[in-house]
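Multiple structures follow.
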Structure 1
Amino acid sequence: MATPEDLDRCARSLPEVAVGPYWGQPAYLVGGKAFVWQRPPRRDEGAIDPETGMPFADLIVLRFPERAEREAILATSDPEVVFAIPHFRGGFGVLAHLDRLSDDLLEELVERAWLATAPPPVRRRAPG
């Protein structure tokens, strides 16, 4: 399935994307705001592999500032692939297992996060 290289290719293919720090991690930014980044393994509720008891190491965070967009993503996605955890309750984050995403779904989610985060003048330059 998808790899960090696929994420990099996908994110960098969008207009005005830069790589920069966000909460101490490298992230893909548009208009100075992070829209997707790889999440280091953490022991947050809901981000632990029930089979091993270890934090998932393959998670990415996608930024959806509007609650309606976030809820739509969660409602239409496989919860074994795209989900939220209590840490993000009331916030903007959606988690996805990078290694469970198809290339098409990765591209769709990254583009939607970019669109949700990009300033309007940049959004007008969205692909297709």
Structure 2
Amino acid sequence: MSSTQKKQVLIVEDEQDLLTILQIRLSRDNYEVFTAPDGQAGLELAQTIKPDVVVLDIMMPGKDGFSLLRDLKGNEETCHIPVIVVTARDRIEEPCALEGAERFLVKPYEYSVLQESIRELTAGV
């Protein structure tokens, strides 16, 4: 990957307003942003584009974020993709870490914390 190529971020979030805000802010920070409103769409996108990082909500209808995390980390083609879990639930950090999540943020979180996490996790890409 050339240094001029934008890093790709996949946001999997069912809360449309938050999804839109993150998409706008990350795009302004020079990331190529892909979005999915649920776990199944997120899995399909992740397998297709192989993003540099996934920002993943846990509580979603249908395939939840925990199932998606397990699917991503259990697949040879996507297991290397760093995952930042974001959720309003504060007692799920340990299970997410055990499934392979690299970072965990509790909503509401400061955008700068997410921004720094993405920057650190994509630094070597």
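Throughout, read-outs are computed from the coordinates displayed, never taken from laboratory work. Keep in mind the model is a prediction, meaning the values are calculated, not measured. Cβ atoms are built from the backbone, for glycine too; each structure is taken alone.
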Q) Here Cα extents along the principal axes in Å has been calculated and equals 44, 30, 28, so which of 1, 2 was it run on? A) 1
(Q) With distance in nm of label points 7 Å out along Cα→Cβ at positions 75 and 99 as the yardstick, tell me which of 1, 2 scores highest. (A) 1
Q | Which entry (1, 2) yields the derived value -8000 for helix-only ellipticity at 222 nm (-39500 (n - 2.57) for each DSSP H run of 4 or more, over all residues; to 500) | A | 1
**Q.** Test item: mean count of other Cβ atoms within 10 Å over residues 59-66 calculated as 20.0, pick one of 1, 2
**A.** 1
**Q.** Ranking 1, 2 by relative contact order in percent (Cα under 8 Å, 6 or more apart), the structure that comes out highest
**A.** 1
